[in-house]
Structure I
Amino acid sequence: MNIQRDEVWKLLYPRVISTLSKGYCNGLFNPQNDKLFAATFVTDFPTADDLEFLKSQFDGGYSIISSPSGSSGQEGWRSLPPGTGLQPAECKAYSVSFHGACYEGEWFIMPWLTFFETADEELAKNSVFPADVFNNTIYLPYQARSPSYINVQMLEFSTAPYLVAIVKQTKKEKINQAFRYYLEITVLQPLAEKLRIHYSYKYDSMVGMYGTEHFSSIFPVNKRSVLLVTGAKGLAENGYTVRYLLYMPEEGSIYEWEYFPTRNTSFHDAESVIDQLKTVTYWDNPGYLHSSCTLDDDRFWEQHVFLQENGEYKYLRELTFNGNSLSLQL
């Protein structure tokens with residue numbers, strides 16, 4: 001067991017921050033060496049600042065092992081959700097457990113934080129280190145878990161172990177959120193102003209979806225082009241119409257994408273947008289518009305957005321401002 005533990009540690013320690021691996025006590029691989037489980041146990045409880053940092057590493061997700069009766073009997077212990085009953089600062093010990101899986105030649109590791117009411121190490125081992133640690137659905141492919149609803153942002157990782165899907169999707173979501181935030185500040189806010197000034201008959205008022213101020217953005221993973229969706233209303237118009245613009249980050253130019261006829265395209269909600277997009281791509285669920293998903297559909301971009309006839313774009317019309325091309329570069 002010591003050799004196996006040492007091998008797990010050698011794999012684990014360069015992949016996680018030292019704060020999380022503090023108090024490492026045990027770990028093991030499955031017989032195929034493509035899954036691992038490890039755990040720490042720490043009784044040197046952190047200061048208030050350390051505690052907040054520790055919780056921040058898990059985005060507020062953790063569990064507390066407590067005994068409502070105050071007894072030390074294992075049958076009396078229960079897990080409390082965050083925010084109820086005992087608080088982490090009142091606990092005496094904590095453990096970070098690590099589930100890991102090797103997928104496509106790369107290790108993916110997902111930690112979980114557990115606080116304990118007492119410093120009972122035996123309790124900790126029984127709680128976070130079960131006898132059959134690899135008999136856990138977290139190691140099964142996402143598609144084998146039979147989710148009760150379709151989580152579209154997990155579909156692209158459906159053949160990967162569930163923990164791999166979570167790690168990959170979380171990383172992608174953070175990257176896309178950062179891109180959208182930067183896009184909003186540097187491009188979309190000044191674009192909305194220029195549209196109101198120069199194209200008020202179409203873009204006097206604009207609204208995005210899911211809390212976005214003006215535009216909702218759709219892009220492939222390489223982010224070389226960004227399709228902007230808005231509900232737009234002109235000065236003389238009573239209702240909002242679904243309109244699309246295309247932003248090209250490298251050149252900073254803006255185009256109107258005029259693939260769909262403007263008649264009967266009233267903007268109400270995400271359904272009105274998906275009703276159009278699902279006719280030309282696999283995005284057939286409003287959830288795509290509020291997710292970490294990227295639109296990685298070469299046929300869509302090549303045949304429905306950038307298609308050319310006689311050397312000219314068929315569906316794109318560049319917007320100019322006082323006769324000049326707009327340059328809004330990231």
Structure II
Amino acid sequence: MPLVPYALTRPFLFGFDPEQAHDLTLGAIARVQHTPLVCAIRQTRIDDPVTVAGLRFPNRIGLAAGLDKNGRCIDGLGALGFGFIEVGTVTPKAQPGNPKPRMFRLPEANALINRLGFNNLGLDAFLVNVKRATRFRREGGILGLNIGKNAATPIERAVDDYLVGLAGVYPHADYVTVNISSPNTKNLRALQSDEALDALLSAIGERDAQLARETGRKVPIFVKIAPDLDEAQVGVIAATLQRTGISGVIATNTTIARDAVRHLPHGEEVGGLSGAPVFEASNRVIAQLRAALGAGYPIIGVGGVMSGADAQAKITAGADLVQLYTGFIYQGPELVTEAARALARR
């Protein structure tokens with residue numbers, strides 16, 4: 001257990017602008033992660049191994065992409081008890097993202113809205129950080145690397161960016177996630193439509209086969225989708241995933257729906273809504289995917305997990321693994337242990 005309970009540090013952090021608090025936290029973790037001071041934040045990892053997509057996960061609880069976009073804190077975050085960590089989204093070239101302010105807390109709803117827009121230092125800097133992180137994987141942790149397209153790249157050239165990203169991260173990833181569902185990059189979600197998705201995933205499948213031959217290892221590839229899809233759209237995506245040989249799916253990203261929060265301060269801000277309000281929509285998509293994909297196809301569930309019971313609900317809906325993001329910000333590292341323990345007891 002961390003030396004200082006998160007309940008004591010959260011009021012301090014929540015006194016800052018959300019993005020400032022985020023940067024302050026990551027900076028602190030980056031400074032201590034490779035020093036003896038990491039013991040101040042370290043938690044015992046719950047041992048509940050499971051094999052998914054050919055990978056042995058130490059437990060079923062992971063950190064979702066978006067929190068550590070540049071892969072600065074892999075070892076430090078790994079000390080908090082996660083079975084797997086996903087970093088990014090990284091784009092081929094560095095980009096600043098959208099104008100600030102671009103992150104908003106909705107504490108009454110245990111939610112966040114962000115319109116960060118894939119702000120990151122680019123693929124080269126990202127890979128330097130990934131290569132520097134060795135302890136988490138040496139201790140058995142699984143590392144996912146999440147790729148996207150640059151905002152300046154026209155949507156009709158999006159495949160080019162994804163192929164550059166895939167080739168760059170492939171030798172260094174335990175699995176790769178193709179992010180086509182952020183609402184904060186113009187037209188990105190159009191890649192979830194029938195023809196665009198088929199073209200993108202077919203190209204990725206071909207490049208994956210080539211990279212597997214070149215590197216001598218097959219890296220599972222996941223696709224991250226949105227919660228704002230109807231059952232027919234989910235069915236089309238499921239069929240395309242299977243037809244193009246994609247290894248798994250992550251459900252879901254943030255939502256553009258505002259029904260649950262529009263009455264709250266910041267509830268009408270543009271961007272992706274995460275946290276408790278997306279929980280049911282995420283579970284619905286997970287259940288629809290499981291029905292369409294059948295047993296055995298890897299699904300990672302994410303969206304609104306605020307407790308161990310919420311993590312159990314993701315598994316009940318059809319997920320194999322569960323990721324945290326907004327719940328981690330509101331509840332702190334204790335949620336990692338609570339959720340992993342709840343799933344270990346199932």
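Given that relative contact order in percent (Cα under 8 Å, 6 or more apart), derived from a single structure, equals 17, which label among I, II identifies that structure?
Values: I: 11; II: 17.
Going label by label, the one that fits is II.
Rank structures I, II by distance in nm of label points 7 Å out along Cα→Cβ at positions 63 and 95 and report only the one at the top, that is, the highest. Intermediate values should be presented prior to the final figure.
Numbers: I: 1.0; II: 2.4.
Largest value of distance in nm of label points 7 Å out along Cα→Cβ at positions 63 and 95: II.
If you work out distance in nm of label points 7 Å out along Cα→Cβ at positions 207 and 303 for I, II, which one comes out largest?
Values: I: 3.5; II: 2.6.
The structure with the largest value is I.
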> A value of -11500 was derived for helix-only ellipticity at 222 nm (-39500 (n - 2.57) for each DSSP H run of 4 or more, over all residues; to 500); which structure in I, II was it taken from?
Replying inline: II
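Once distance in nm of label points 7 Å out along Cα→Cβ at positions 47 and 239 is calculated for every structure in I, II, which label goes with the largest value? Walk me through the numbers before you get to the answer.
Numbers: I: 6.2; II: 4.6.
Biggest value here belongs to I.
When Cα extents along the principal axes in Å is calculated, the result is 50, 48, 42; to which of the structures I, II does this value belong?
Numbers: I: 76, 40, 35; II: 50, 48, 42.
Source structure: II.
Out of I, II, which structure matches 3.0 when distance in nm of label points 7 Å out along Cα→Cβ at positions 15 and 87 is calculated?
Numbers: I: 3.5; II: 3.0.
This figure was derived from II.
Readers should treat all values here as calculations from the given coordinates under stated rules, not as data from a laboratory. As the structure is a computational prediction, the values presented were derived from the model and not from experiment. Cβ atoms are built from the backbone, for glycine too; each structure is taken alone.
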